[in-house]
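Trainee: Next up: some structures, all given as C-alpha cells.
Just so it is clear, none of the values below were taken in a lab; they were calculated from the coordinates. All figures in this text were calculated on a predicted structure; none of them were measured in a lab. Cβ atoms are built from the backbone, for glycine too; each structure is taken alone.
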Structure P
Amino acid sequence: MGGKKYESRIDVKTHWEKVYKTRAPESVSWYRPHLETSLALIQRTGAGFRSAIIDVGGGESTLVDDLVQHGYQDLTVLDISETAIEVCRRRLGETAERIHWLVADVTLATLSRGAYDVWHDRAVFHFLTASKDRAAYVRQVARSVRTGGHVIVSTFGPEGPMKCSGLDVVRYDAESLHRQFGVRFRLIESANELHHTPSGTTQQFLFCCCKVE
C-alpha cells in the first residue's frame, strides 16, 4: 500500500513539472496578477508583519511578492514543482533570499510542529481526490499551525470545473470543505469568487478562513 501511494504522488510531481515547464506563468488557468482576496483574508486574520505565513502551492503565484511589499517578513512558499519555485525565485531576484522555499508534496512534507501562524492554499486541496491524501493534508495543517492561528483554503466551488490541467478535482461549498477539517477549525468566514482565466473563461472559487482552536 505504501509503495502505491509513493508511486502515485511521484506521478503527480511529474505531471506538475511538465505543466510548469511547458506553459508560461501568465497562461495557466489559475493565474491572476494579484491575489487580492487571499491578501485581504490574510490581513483580516490580524497577522503581524513578523507572523509566520506559509503559501502552499504558491510556486509561481504572485502572493509572496505582495506579502513582501506589504511588509510581511517570515514567509514560506511550498510547491511540489521545483520548476515553479525557480520561476518565483527568479522573479523576486534578491528578495528571494528572504523567503523560505520548500519543494515538497504537502501531504508528505516534513513541517515543524506549531511553525505557522497563517496557512494559505489557493487551489491545492481540491486536487486531493483520495480521502487518505485529504486526511494527510489536514494532519499537516493541524500539526504545523499554532493554536490561535488561521487556515485559509480556496478550492473550486460547487459550480466550478470538474477538472483542471487534466486532473480530476473535488468541488466544495463552505460546509463540505469545513467538514474535511473538523471541529478544531472554527469557520470565521467564507465567500465565493468568480475567477476570470487568461483564456477568457470563468471559474467559481470558494474561500474559507478558519481559526485553529
Structure Q
Amino acid sequence: MADNVLSSVVVPKNTGRAVSVEKGQYIRVAGRSVVDFVAFNLHELTERFDQARTKTNQAKVFMSTGDQLLSKLNNPLLTIVADSFREGRHDLQKGMCSRKRFELVAAGLAQRNFIEGIDPNPKKLEDIPTHGCYENLSEALRPWSISPVDIPSPFNIFQTMRIDSETGAMFDTFVRPREEARVDFHAEMACLVAVSACPESGRGREIRVELFEREES
C-alpha cells in the first residue's frame, strides 16, 4: 500500500494546530518530544475524546497499535494503526501544561516529580513559558468556537510516565524517541484533530503532522 500525502505541516515548539480529517483518512503525528493530542466529532463538536472511556472500554492505560481513541459517548474516533515509539509508552493520565500550571509548580502549590531526580521546572517567573499546551490548543480550536474549558484532557503522545503501583504517585521521565517516531491514526468518523507541540519547560521540539490517504499498490 502507498500513502497519498494530502498535507504536511511542521508545528513549531510551543504552538498548536488543528486539522479536519474525513472518515477513512489517516493522520500522522511525528517528532521527538511530547504532543498533546485531542479529537472531536467534526459534525458534532460537543462529542469529544475522553480519557476515561478510552481506558475503561479497553481495560488498559497504555495505548498503541490496534487501540482506539473513544469519545465520551463510547464511539471510536480514531484507531492507532502504526506506532514506532519503542523507547517508552504514551500517556493517558496527565492533562495539559499551561502558564498557570507552571506558576503553581514554581510556587510549590502543585506537584511535578521526575523519576530521574532532576527537576527542570522553571523556578523564576521570567523563566516560565508565557503559554503551554492549554493555550496552544485553545488558540488552534478558536476558529471552531470551541471554548477552552470544553477541550478534553489529551492523549499525550511520546510522554512516558512511571506510576507507583502501591501509592499511585506519578513520575515524569525524560524518555523520548531517540530518532523521529510516528503514530498513525485511521479516522473512524470525520474528526477535528488538534495538536500542541509541548514546550516541555523549554526542552520541547517541533513536530510534524501529515494527513494522508492509503492507496492499494
Structure R
Amino acid sequence: MTIRVLLVDDQALLRKGFRMILEEEADIEVVGEASDGDEAVAMTRQLEPDVVLMDVRMPGTDGIEATAQIVSGGFASRVLILTTFDLDEYAFAGLRAGASGFLLKDVPPAELIGAIHVVARGDAVVSPRVTRRLLDTFAEQLPAAESGGERRGELGELTEREREVLVEVAEGFSNAEIADHLFVSEATVKSHVGKILTKLGVRDRVQAAVFAFQVGLVKPAR
C-alpha cells in the first residue's frame, strides 16, 4: 500500500528537502505541499492524505490550529508535528490538538520514514516516557472544563482492568512493561489498549494518556 503524504511548512527549502527524502521510498507518495495552516486544512480536505507532516510555527494559522481543525473535521489523515525541541509547549499543544506524535526537524531520514509508516498504521510516534514527561511539564495547560466532569462519564465505559491499563499507559509504560506489571501477556495488553481507544473515542495511546490526565485519573509529577 502506498502511503500518501502532505508536506506542510512555510519554508520551501525544508519542504523540498523532505520531499527528496520521501520520494526515495517506493511506498511513499508526496501528494502535495502547503505553506500555511489554512492551506494545509484545505489540501487535506481535497487530497485526503494518509499522513500530514505539519510544521507548527507558521504565519497566520499555525500548525497547532490546523491540526485541531483536521482532527475535529473527521478526516482520516494522521498528523505528525514537526518541532525544534522535544519538550516544548508546541509539541504538547500538538498532542493535545490530536496529533499522532511529533518529530524533531533534524530527524534522521530513516527515523522520518519509520515514523510515517508507524502513523499510517494508526499508531503513535512518541515514546511513552516522552509523552509522560510532556504531560507532567504542561498538564496545567489542559482545558479546565475537560479536567472536571465533562469527560469523566466516559471512564464509566471502561472495565476495572481497562482502567488499570489506561493508568499504566498514562504513566509512560510500554505494552511489554504493562504486561509484566499486570502478569498478563503482551497480546492481552494490546487488546485492552485497543478496547480503551474505541470506548474513549481517541485515536491512539498518546490521546488516551492525555485523556487520563484531563479527567484526573493520573496526576502530574511535581
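Trainee: With P(r) over Cα pairs in 5 Å bins from 0, in percent, for residues 131-170 alone coming out at 5, 18, 20, 21, 18, 11, 6, 0, pick the structure among P, Q, R it was computed from.
Mentor: That value comes from structure P.
Trainee: Taking mean count of other Cβ atoms within 10 Å over residues 91-98 as the criterion, which structure among P, Q, R has the greatest value?
Mentor: Max of mean count of other Cβ atoms within 10 Å over residues 91-98: R.
Trainee: To test your reading of the models, identify which of P, Q, R gives 0.60 for FRET efficiency 1/(1 + (r/R0)^6) of positions 59 and 179 (r between Cβ atoms, R0 = 30 Å, to 0.05) when calculated.
Mentor: Working through the options, I get structure P.
Trainee: A follow-up question, please. Tell me which of P, Q, R gives 1.00 when you compute Cα Rg over 2.2 N^0.38 Å, for residues 35-98 alone.
Mentor: Values: P: 1.05; Q: 1.12; R: 1.00.
The structure behind it is R.
Trainee: P, Q, R: which one has distance in nm of label points 7 Å out along Cα→Cβ at positions 19 and 187, as calculated, at 4.6?
Mentor: That value comes from structure R.
Trainee: For which of the structures P, Q, R does the calculation of helix-only ellipticity at 222 nm (-39500 (n - 2.57) for each DSSP H run of 4 or more, over all residues; to 500) return -3000?
Mentor: Q
Trainee: Taking mean count of other Cβ atoms within 10 Å over residues 163-170 for each of P, Q, R, which is largest?
Mentor: The structure with the largest value is R.
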